[in-house]
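Nothing in this text is a laboratory measurement; each read-out follows from the coordinates by a stated rule. No experiment lies behind these values; they were computed from the predicted model shown. Cβ atoms are built from the backbone, for glycine too; each structure is taken alone.
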Structure P
Amino acid sequence: MNLTASPAPPTTARDVAVTLRFGVDTGARQAHEIDPRNGRFAKSVERTVTLHDGRAEAAVLDTHGFELLAHPRPDVEWDDASAVAEVYYPQARALALDGTGASRAFLFDHTVRHGDEAVRAARGVREPAYGVHNDYTHWSSRKRMRDLLPHEAETLLQRRFAIVQIWRPIRHAIEADPIAIADARTIRESDLIPVNRISPGRVGETWQIAWHPRQRFYWFPRMTPDEALLFKVYDSATDGPARFTAHTAFRLPTQDATTSPRESCEVRMFVFF
């Protein structure tokens with residue numbers, strides 16, 4: 001695959017001040033319930049944060065924890081989960097292998113999201129994920145591997161592995177509820193708050209992120225379906241590469257009821273080195 005970094009447009013940087021929701025360490029174990037009807041959410045606080053234009057500088061996966069890549073718009077019906085698996089999964093695996101330098105990729109799920117509540121109800125898709133977080137922890141990354149690859153897990157855990165995501169717009173450029181992502185070098189271990197993630201039939205663990213002034217966040221204005229954001233949510237290596245990347249949806253100051261709602265898809269996979 002001819003994999004290239006997505007070029008920066010010939011414009012000035014578009015930094016923007018926005019409100020992000022951060023975790024709060026209460027000293028007790030908190031839980032986040034995926035089904036919002038149960039009303040269980042981890043404690044949070046809002047902060048105004050300047051997001052830097054990611055197109056103005058070239059982020060690198062193993063340094064920053066994320067990288068914007070050019071990748072042609074997949075020809076797939078995104079509301080058909082089996083079609084996504086058949087058509088897009090092979091492309092996403094190839095993209096991840098090229099982007100990480102790993103020797104094997106095991107893609108285990110995807111999530112389609114829509115910014116309009118009525119559309120979500122009609123199509124059975126998810127809402128944008130608000131709240132600065134990282135999807136996997138030291139414990140849950142290993143548990144997920146043991147759950148999904150029970151016959152190989154103990155062998156695979158003896159060498160370097162990572163969990164990566166590929167996030168992309170799926171039908172039009174993003175005008176509302178984009179993704180913000182942190183430079184991994186600016187997130188400290190002490191910023192990580194473990195939270196139980198409760199979904200039907202499974203209890204996992206994620207990190208909510210406590211705010212700290214040294215954190216540096218980025219966004220990519222008007223990402224298109226011909227672009228993909230590759231980022232790490234866990235890397236077992238402890239000798240230098242970026243290990244995890246805090247991220248969240250956020251509301252643009254310019255969006256309102258007339259703005260086209262966000263439509264996006266993210267895939268998650270293990271990669272093995």
Structure Q
Amino acid sequence: MSETIIAPMATVHPPTRPLDGTTRFIHYAFMPNKLRYCGGDDNSEMFAYALAATREPPLDAILRKFTGAMPYLTLIARSNAIADPFDDRVVEAYWIGNELLDHVEVRDMYASLREKYRTRLSPKLMALVANKAPEGAQTHHSFHVFDVWRTAEHLDGDVLLTLDNCRISWGTVQAVEGADVIVDRRPIVMHEGKLMLGESRRERVARLIEGKGFVTTVAPGDTVSMHWGWVCEVLTPRQRANLARFTDQHVLLANQTI
């Protein structure tokens with residue numbers, strides 16, 4: 001009688017649930033809002049909405065208080081015939097980058113920048129910022145950080161550290177240690193008077209607060225995005241490539257006027 005061999009069952013991982021646009025937006029906006037850099041006084045409510053991955057009318061009102069991001073989201077949506085500025089494709093385009101950015105007309109971006117900042121900047125600085133549109137700027141968060149925000153906010157203190165924290169960065173997870181992950185990440189540095197990505201270094205980044213966070217399933221080898229010392233999400237290879245591409249593009253553009 002032959003022996004029956006039963007093979008061990010393979011481990012099946014449940015598919016990752018796609019993020020809704022408002023949920024993804026909060027993943028990136030949560031920490032700067034907690035630090036009181038942008039948005040309204042709604043951090044706990046935002047956190048709860050993102051943890052539950054739900055969207056209700058009060059949430060839209062909360063997110064519209066992010067007056068720095070809204071003109072970009074609105075312009076990306078309108079340029080791609082998308083009614084909802086919090087559509088996930090639009091939100092991903094702004095924070096990470098995707099093909100929607102290529103459909104934003106230069107003249108529309110130029111007009112949007114002038115409308116938003118003409119009363120906050122001198123004519124000389126306004127021209128410097130708005131003229132980045134015909135020079136290749138796109139409606140991506142990295143452009144806002146390296147050119148618009150840097151100029152409009154008249155940053156002081158450790159400006160380089162501030163820019164590095166504010167831009168969306170990425171890194172490879174080396175270890176998961178409770179509420180933190182250890183990542184290898186390339187920081188923004190200054191070399192011969194110009195911005196550039198430096199050599200990779202190991203850093204500790206938070207992923208949970210009081211046991212709760214947005215990235216609960218993560219493992220060594222994963223690529224994660226980070227904002228102000230907070231893990232936002234696990235990136236796909238496509239997202240990682242897009243984030244690197246648009247970051248490099250806008251670092252080079254910023255260097256033209258540094």
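Key figures for this structure:
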| quantity | calculated |
| --- | --- |
| Which of P, Q yields 15.2, 46 [Rg and Dmax of the Cα atoms in Å, for residues 128-183 alone, calculated] | Q |
| Ranking P, Q by relative contact order in percent (Cα under 8 Å, 6 or more apart), the structure that comes out highest | P |
| Structure (P, Q) behind the derived value -3500 of helix-only ellipticity at 222 nm (-39500 (n - 2.57) for each DSSP H run of 4 or more, over all residues; to 500) | P |
| Label whose coordinates, when semi-axes √(5λ) of the Cα gyration tensor in Å is calculated, return 25, 23, 21 (choices P, Q) | P |
| Ranking P, Q by percent of Cα pairs over 26 Å apart, for residues 24-159 alone, the structure that comes out highest | P |
| Test item: distance in nm of label points 7 Å out along Cα→Cβ at positions 96 and 192 calculated as 1.9, pick one of P, Q | P |
| For mean projected area of the Cα convex hull in nm², for residues 168-231 alone computed as 6.1, the structure of P, Q it came from | P |
